[in-house]
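What follows is a group of structures, each given as structure tokens.
Read-outs throughout are calculated quantities, based only on the coordinates presented, and are distinct from any laboratory measurement. Note that the structure is predicted; figures quoted are calculated from it, not measured. Cβ atoms are built from the backbone, for glycine too; each structure is taken alone.
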Structure 1
Amino acid sequence: MKLIFMGTPDFTLPILDALDGAGHEIALVVTQPDASVGRKQVLTPPPARQWAMEHDIPVFQPERIRKPEAAEQLRKYGAEVFVVAAFGQILPKEILDMPKYGCINIHASLLPKYRGAAPIQWAILNGDETTGVTIMQMGEGLDDGDILLQKEQPIGPDDTGGSLFDKLAQLGGEAIVEALDALEKGALTATPQDEALATKVGKIDKSLGKLDFTKSAAELARYVRGLSPWPGTYCIFRDKNLKILSAEPITEQEMAECGNVSRDAIHTRPGATIAVTDRVWIVSTGEGYLSLLRVQPAGRKAMPAADFLRGNRVEVGEFLR
């Protein structure tokens, strides 16, 4: 099938590989303009553009897809369908109605749950056990189009935002190839979303990474996983930022086996170090206890918490905030 692909970040790469591998003709890749990246602000093409250049496929990078000239550019290619994944701009009705089969979106949640940005991270933050991808017929609203196909993906106890991102990108590639094949055969049934079940999520920003120890240990551990690798989670220890790269809830029995455990009421306030040895660092929370496994002090490399403890004498009762 001749198609135009619209997408921008790394999430698009397994999808483009799957479309190319299935023999679809990718006539054009539409992506966001190049952006300044890193501390040196180097102008860098988005991943989708880099993929297209490596495969000798034309690239179109409109600053605003809603401008009339953008629609005229797309019309030149005579594509039967537009495939969209994490493009980053809202498509106008003129473009939605342009191709024979319309615009098909790959969304990284089981719609109608988690419409909007960052559905992958929010699935972990909210403690979901399952997520997935939805192939939907795009409408003018935000992720509210009819569902064409869905595939589920379990969320493992060790999944991070990064690992789940990779799994769903691969699953999205499989799902869109299956959907396009069925679409061409007239074998797909469009199912309207149940608006009563719809939920929306916003973008992830750095402010979410500041750990609040009044939350439960289970929730804090989900934030550490869900916000990895970006923006990451941190707290303040001895007036400096301390990144928390890995942590897990710990039971009362496991904590007791560590030794040097404080039962003083002041030490069990959220954020207090209540058990520390040269191997473990356990902090009280609003509900339960959190074992810090991997940390990164300001200006230093990431390290196991045990290495940090060997080089820094941490006392029971010291607070993280």
Structure 2
Amino acid sequence: MDVIFMGTPDFAVATLDSLERAGHRIVLVVTQPDKPKGRGKKMAMSPVKEWAVERDIPVYQPSKIREAGSVEHILSIPCDVSVVAAFGQILPREILEHPRYGCVNVHASLLPKYRGAAPIQWSILNGDEVTGITTMQMGVGLDDGDILQQQIVPIEEEDTGGSLFDRLALVGGELLVKTLKGLEEGSITPQPQDESQATHVGMIRKDMGKLDFTRSAEELSRYVRGLNPWPGTYTFTEGKTLKFWKAFAIPENDLDEDTKSAPLASVVRADDTGVYVRCKEGVLAATELQLEGKKRMAVSDYLRGHAMETGELLGH
């Protein structure tokens, strides 16, 4: 098929790779405008644009895809299907109806659950056991189109936002290729989403990474995993930011009486097995830390240079 592809981050690149391997021809890549990045604020291309430039594929970067000029440009490019993967803008009806097979979206959740941004991170933050990929026929609303195909992906106990992102990206590319084949053969029957089951999630914000020890240790351990690698979870010690890169939860029922009576946010133990911090319910044990201005390191290495005393309060 001739494909117009719309996407921006690394997640979308895996889908492009699958399309290329399957022999589809990308006639146009539509991605977000270049943005300043890093300390020098140098303009940087999106991962999708980098992929296209390497292959001499035309790139279009509208700041607002719903504007008349943007719509006119895309409608001028003949194609069989448009594929959308984490593009970041809502498409107007004219673009949705342009291709023969419409616009197919690759979404990283089992719709109608987790419409909107950051479904991968939220599946971990909410403690889900499974997530998955949905290919859908796009409608004019936000992730509300008819479902074409779905594939369930288990969430492993050690999964982070980053590791789950990588796995889902590969699954998404593979499922898309199957979906396009099914559309071409006429073997797929689109299924409307159950609106009564729809849930929406928002963007991940940097301030979500601040550890709030008035929450349970189990919830905070999910945040440590789900917000890894960005924005990361953190607290404060001696006026400096201390990031928690890896941590596990100890349930309330497993605590001794001394630990149960310890103040919230206090260190109840610090040794080579972890820095143990009292939470509203249970204890959060950090096993990989990073002090502001320092490298990320195992807790045993961290404590050799930064001793922590029992009773020390974090977060101030």
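Going by distance in nm of label points 7 Å out along Cα→Cβ at positions 125 and 261, which of structures 1, 2 comes out largest?
Of structures 1, 2, the maximum of distance in nm of label points 7 Å out along Cα→Cβ at positions 125 and 261 occurs in 2.
Rank structures 1, 2 by mean projected area of the Cα convex hull in nm², for residues 173-300 alone and report only the one at the top, that is, the highest.
Largest value of mean projected area of the Cα convex hull in nm², for residues 173-300 alone: 1.
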